[in-house]
Structure 1
Amino acid sequence: MEPLTYEKRGYLNENFRLFHLADGKHQEIAYHYHTFHKIIILLAGRADYAIEGERYALQPGDYVLVGRGSIHKPIVERSDFYERAILYISPDYLQKLRCDDSDLETCFHKAQEDFRYVYHTGSGDRIRELFTLLEQSQQEEGFGASLLRQALFTQLMVEVNRISLAGDTVSAAAGDSKVVAILQYLNAHLTEGLTIDELAARFYISKYHMMRRFREETGYTIHNYVTEKRLLLAQQFLEQGITPGEAALRCGYQEYSTFARAYKKQFGHTPSAK
């Protein structure tokens, strides 16, 4: 079996964290994922962004919704300058903010379900302004400073979700439509029995050609992709208090020992470890 090659990047101990970066340095970043949500907004310059088999040519004002577990990477040409703000967001914190008429994780779930990840800041929204205000609030101290940051963060997430629900996304500039269709199918049937032969037959493609195209577009084998997604799903189930045995079954594992070995290899501890 080929070892898992996905890389988990970045760590988050706070409820949210905002970075502002501007440079022209070329750094090749491999496809990776996070265990938290992330929003990237391009403020100036240019860059492409690849996420789940599709590639977007970002323009200033575009922002990308990268949900927990989404496989992605920035693509920047050697001579290109780009300025961006990056917001790391704790899924647990969004759940604490949830109320009867709003779930602030909706925008990330919708992006993953619809395979539509990029939006553009328009004249009628406040996304870019709220990013700026949130960044400025991080430098403030004194009475009410933390409350102000929380309020601005909540405003930003409400605005992002409203725009997401309106559905006006930026179209992908590139991507193999066949591979994207396969990715969508895999995500919709992640916990079911999946074989290379069945996938090839379903999408009317040679299995060897399919495997080659999949890896070219995503950086990973189909087996690695499915395994990674199942383990990330299991991790979420465990965080919700579901038992390891039940989590394994819900994620499509028939043998608990197989699940436990894969989980420990990926996360460095057994499913039952706290």
Structure 2
Amino acid sequence: MNALEIHGLCKSYGGFELDHIDLELPAGCVMGLIGENGAGKSTIIKLILDMIKRDGGSISILGRDNKKDLHLIKEDIGIVLDEVGIPAGLKAAQVDRIMSRVYKNWDGELFRSYLHRLSVPVDRQFKELSRGNKMKLGIAVAMSHEAKLLILDEATSGLDPVVRDEVLDIFMDYTRDEEHSILISSHIVSDLEKLCDYIAFLHEGKLLLCEEKDLLRERYGLIHCRPEELKALPEGAVVGKRESSYGVEAMVRRDAVPEGLSVNPIDIEQLFIFTVKGEK
């Protein structure tokens, strides 16, 4: 069963249009949403959580319709949004007690272990915490009630590199269970490169591609050449390019370039940049 299925998802408002998005996240996998500010990442997450009304399409979470059955699966979803929605005056122990009444499967011991592991101050009110510690507290809550799907919107934002690495390790441990899945958006592409099985590129409300990360690396590469050499490549070989006084750097389809041409590996951030350039 897929943890998440999105088909033909549309939303228009304020000059922005989310245009017929199709995504499928298999159970036990991690999908990263990559896109510039305003690309539609947070809009998709809000639509999944039925926080805003969609104009068209369908969304299924853990096999259930997200509009009709969200109340039946809320126990199975862990959520960390860009703004962690914990009341300003609460301390960690109070959050623990409240969540034990909200979630039937709340594990207070696990929650406290995450607080310790992530060095979250337990003697301060939420409003007194740094942005990074607020995010860590939100992550601890999301991870402590046996959720089968984590939905994370910029959840590593505001964390220093050492803590980000620890959080990514926690997420990877979580998905060792084949019933556990993650949908995560982040501006920190290196985090997604380390964590994700699938990558979805969003640009101006359109889904440019959604594919397994390893297949993308196998399918595409970078070449450095002169402009006349680039023009000599077969039609369809070049996905995007960047020209300078030093020559041309281009993203190419490996199976479309002649044998003997040196093709370098490409990372996910470069993939996104050159895919967007190709669209333009």
Structure 3
Amino acid sequence: MAINTVAILSPGDMGHAVGRLLREHELRVVTCLTGRSERTRALSQQAGIADVPDMNDLIQQSDLVMSITVSEVAPQVCRQVADAIRATRRDILFAECNAIAPSKAIEMEPIISDAGGRFVDVSIIGSPPRNGSSPRFYTSGARATEFEEMAGFGLDVRNIGPNIGQASGIKMCYAAMTKGTAALHTELLMAAELMGLFQPLQEEFQSGQGAVYQRMERGIPGMPAKSRRWVSEMEEIEATFGQLGMTPHILEGVADMYRLVGDTPLGEETPEARDRERSLEETIRLLAEALKQPGV
């Protein structure tokens, strides 16, 4: 089936940028903003994504739905789409693009297929599209070849296998490394700050771990703006590793760390409205100060 209109649920940090890239490649992009925040509405408008009144209209008008939201609400979005598929009797491709455990992707597939839709497992690795670039869209499952059509509309699509869960699984492993180490780096730097040791530790890192410290400088100042929505993603990785017979506790601690950061004043920031001049040292100082406050 030719893809002419794509629905994005929802046009947040990643979703609106994906929608903008698809529009640049002459696809029609729609969403449903009913009940969404002013921030999401503003991002959607910036990307030129059309708003439709309700989910039934969204499904009726679309050929592909891309679910790009917070991990914890992915099953709810899936059920809402399934209800709309039943109501409209529309044969639509549903791309589950969230950071979820492979087992959850497997559980969600029949929700869509039993309603009359087609389910494809997709995961996104990389930063939101910018200046025509695309993150990697890993895809798997029986419908993965259908999603490969999106490579013609600017997306970097990589089919990695025939099974639902494979695309979700590679995201779990990759995010465990990137976001897991970011949490560890933040925690150890906060510990050094609280013990009055930030400067000597900084000098030691710069001397013996220069590349690692540069990564800290690039990534940690912007991390608090994303920390709250990363909690559920870390919980999905925790579940994935536990189901494979390995310890889930490493990622349980990572989730705790992002929960702690999200509870500080810096956790109120958004990716597009954060202090881009704030240094790593200042970020750690503010996080450590917040930790001393009651209720954090």
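Here volume of the Cα convex hull per residue in Å³, for residues 157-220 alone was calculated and came to 134; which of the structures 1, 2, 3 was it taken from? Can you show the working numbers first?
Numbers: 1: 134; 2: 107; 3: 95.
The value was obtained from structure 1.
Once distance in nm of label points 7 Å out along Cα→Cβ at positions 53 and 181 is calculated for every structure in 1, 2, 3, which label goes with the largest value?
That would be structure 3.
Which one of 1, 2, 3 has relative contact order in percent (Cα under 8 Å, 6 or more apart), as calculated from the coordinates, equal to 21?
That value comes from structure 2.
Out of 1, 2, 3, which one gives -13000 for helix-only ellipticity at 222 nm (-39500 (n - 2.57) for each DSSP H run of 4 or more, over all residues; to 500) as computed from the coordinates?
Traced to structure 1.
All of the numbers you see were taken from the coordinates with simple rules; none came from a lab. This structure is a prediction, so every number in the text was calculated from the model and none was measured. Cβ atoms are built from the backbone, for glycine too; each structure is taken alone.
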